[in-house]
1. One of P, Q, R was used to compute Cα extents along the principal axes in Å, and the result was 56, 47, 25. Which label is that?
2. From which structure (P, Q, R) was distance in nm of label points 7 Å out along Cα→Cβ at positions 111 and 127 calculated, if the value obtained is 2.0?
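Derivation of every value follows stated rules applied to the coordinates shown; laboratory data play no part. All values reported here derive from a predicted model rather than from experimental measurement. Cβ atoms are built from the backbone, for glycine too; each structure is taken alone.
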Structure P
Amino acid sequence: MKITSQRLYAKPFCAEDFLDFYKLHKNQETAKLMGKGVISDEEINIRFNRNLQHQKEFGFSAWAIFKKDTHEFIGRVGFVKIGTLVPTDEDHSNKIEIGYAFLPDFWGLGYVSEIVPIFLSYGFHILKLDKIYAKTSKDNQKSQYLLRQKFGFEYVSDIAVEGRMSELFVKNHNHILPNAF
């Protein structure tokens, strides 16, 4: 399966995408906005395999994003049960979050604003979620702005992710986007 937008397509990660996943998680600029930052090669391998298992078990996970015109990998977007891929301070596994991360060369080009609404529609219409959560590090003001202003999320609480404080947001089904499916 693929989800497409005007300039992008996303698909579930598969074994052949490991190097792209690795590159994203080893990038200093991107990693400082995710969890505890740059992680070891072993931890990247564990997270990649957890992501593949999550897709197999639940039918959704973080997906790889590519540019349509060049098929160049640019990042990831998708849904996971909070705490299943990255540990949190308390059990939030009953909550499904949307997450996204892009390589720095693709920041500021409108890709997040293009692909995330399609995934939100997918979450509400196909996955039949009543609420979609999102979390971002306290210092990621750009993502906080996007979540609140562009995507209609509301702040819920602070949450510790791998010992680092983040903010948790929620979007309710009643703030639904048009059905893209």
Structure Q
Amino acid sequence: MSQVTVRPIDARVYTNEFRVYGTVHFRPNTGTAWLLNAEDRPHLPMTQVTIYRAGTEHPPQAGDMVYQSHFAAIPKSSIVWIQGGAVDEAKDGLGLQPRELYLVYPTYVLAGFVAMRPEIRLSDFVGLATAKKSFVTLHDARVLGHGPAGAALAELPAAQSHPFVTVDLRKVAAVFDVRGGDPARAYGFEG
């Protein structure tokens, strides 16, 4: 019986109930979105896990810790987004280009770039993703903090920045497309 070599990589999983810090083990040539979109396993296995109360703050407050374990299986259906893990590289030659998006959640916003074909309408991209493979990679990601009520999204302060995060488009309250000029300035956010 042959053994598959895996890469242990730290990750933070955000659900509506918890923040889960731990290690995810990746097979060669796989990334976080690929792993989460795989239909054969309904859970994300993690090792060396610490679970904190819900929120986006990093690092979490010491009083936010609720559990620790050597192993946890996180239901994929509860995952909103993941920071860390392994990036899913876009395939060359498919005409993919970065498109800036704002992903709006009830109490915060994720901003960054998704690789997609320029002629694709955002509604078609989101519809296809939510129907088939809802986890996508958001590059140059920023977690936007609260600003004054009615502040434009482009003016919200970045509370965190990450090379990439993996998001479940099914869990997003709204997706704003940012193309041409700076339409983000027109979007107000009630924090």
Structure R
Amino acid sequence: MLSHHTHGHRFDQVERLRTPERVARLEVERVIDLALSGLAARSVLDVGIGSALFSEAFYRRGLSVVGIDANPRMLQAARGFVPKSGLVQAIAEGLPFPGHRFDLVYMGLVLHETDDVLRALQEARRAARQRVAVLEWPYRVTDFGPGLEERLSPEMMISLGEQSRLGKCTILPLDNLVLYRLEVD
């Protein structure tokens, strides 16, 4: 069972989020390639933008980027990396956008941090036109990342996708993480 989080429990240390070791573990370019594979995407919503690592990469690919984060300090830091993006303080469980607004809704290492995982995925599905991509920790004990009790298993992700009325769930294991691609029917 996932532990309960409050939206005040978020990373504030931008430098820590952007260390060369962490960036290498995240495989940013590979994740972006896989998240966009097969899509004719023009717009992306980055839920839990953090230090904007992934938003920067989406922006470099020519996509219109909007990012949200519950933490205003993270949004302030993100503005320095993606100044031409729309940034909004909001939580994943209550996206302040109309339905089907973004070709891709991307959730990078944030779903396990939400207070209501199902509601957050339902909101992502509502905002997405084509796909929801969720980057998460693998469901195994590792020497980095959260404890196993905070991680989402592939079976849980498939079930959450079904409960959220998302279509096919493609599970793409990476070197250190897992990318789940959930299609909007």
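1. Corresponding structure: Q.
2. Traced to structure P.
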